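What follows is calculated from the coordinates using simple rules that are stated; it is not laboratory data. Keep in mind the model is a prediction, meaning the values are calculated, not measured. Cβ atoms are built from the backbone, for glycine too; each structure is taken alone.
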Structure P
Amino acid sequence: MPQVAVIINGKTYRMACDEGQEQHLLSLAKQFDSYVGHLKDSFGEIGDQRLTVMAGVMVTDELVELQKKLRNVETELASLRRTRDDALDKVSVRESELVNSLNSAAEKIEKISTKLTAQQVG
């Protein structure tokens with residue numbers, strides 16, 4: 001299992017990750033370090049543990065908000081799919097009605113044609 005050295009708040013931490021996930025882990029650590037840096041800029045030196053906990057809470061808050069947005073998007077997508085399915089059902093019914101109307105018209109035209117042909121022959 002590969003090991004990666006990540007830097008959070010100027011300190012290096014060795015972390016293990018799955019094969020091929022090294023760059024992803026480095027990217028995550030860099031993003032988390034930016035949270036810690038933002039808090040450090042805002043509040044000053046308030047202790048490593050407190051900075052880390054506050055950054056973790058910020059990340060969790062963003063995660064929860066994104067989960068809410070995702071649920072809303074999933075709900076909207078389900079609604080759009082239902083609307084699409086309803087519209088397709090209506091189109092199918094209309095197509096069926098149109099086919100029946102065309103068949104009925106074709107039958108009437110055929111009957112008229114048969115009568116006209118019979119009258120011309122007779």
Structure Q
Amino acid sequence: MLKPYLFIEKTADRGRGVYTRERIPAGTVIEVSPVIVMEQKDRPMLDQTLLHDYIFEWGKNKDQCCMALGLIPMYNHNYKSNCEYFMDFEDDSIFVKTVRVIEKGEELTINYNGDWNNPARVWFEVNK
């Protein structure tokens with residue numbers, strides 16, 4: 001499930017991102033996407049590719065990894081994001097839900113740490 005008002009657009013400084021053509025109320029599920037689950041033994045090989053930046057840890061014990069489909073890989077990171085993602089290990093899917101009202105034309109972001117307001121530095125900023 002993917003809301004029809006979402007679209008991909010170039011950002012000023014972060015490549016591409018997910019945007020909305022409509023105002024979205026807080027608490028709206030805007031996307032439910034399947035994932036491709038892979039074993040932990042596959043992770044070192046994936047980490048040598050561009051896919052490294054798009055792989056999620058997976059499973060209750062984080063002993064697997066996955067590649068999300070849909071627009072999930074296109075959401076940019078923000079430490080106080082306007083959306084949050086949730087993993088459904090039973091259904092092998094990830095869903096994205098707004099945490100506040102999103103205005104028409106606004107970029108939708110997630111916090112790569114999992115919680116929408118988690119301040120822990122993410123991997124691509126650790127050595128800055």
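The maximum of percent of Cα pairs over 25 Å apart over structures P, Q, that is, the highest value, falls on P. Looking across P, Q, the calculation of relative contact order in percent (Cα under 8 Å, 6 or more apart) that yields 30 traces back to Q.
Matching task: 24, 10, 9 is the computed value of semi-axes √(5λ) of the Cα gyration tensor in Å, for residues 15-62 alone. Pick the structure from P, Q. Structure P accounts for this read-out. Which structure, out of P, Q, was distance in nm of label points 7 Å out along Cα→Cβ at positions 31 and 71 derived from, given a value of 2.1? Value 2.1 for distance in nm of label points 7 Å out along Cα→Cβ at positions 31 and 71 corresponds to P out of P, Q. Here FRET efficiency 1/(1 + (r/R0)^6) of positions 79 and 103 (r between Cβ atoms, R0 = 30 Å, to 0.05) was derived from just one of the structures P, Q, and that gives 0.25; the source is P.
If helix-only ellipticity at 222 nm (-39500 (n - 2.57) for each DSSP H run of 4 or more, over all residues; to 500) is calculated from each of P, Q, which structure is the one that comes out at -500? Considering all the candidates, the number was obtained from Q. Here FRET efficiency 1/(1 + (r/R0)^6) of positions 23 and 47 (r between Cβ atoms, R0 = 41 Å, to 0.05) was calculated and came to 0.60; which of the structures P, Q was it taken from? Answer for the origin of the read-out: Q.
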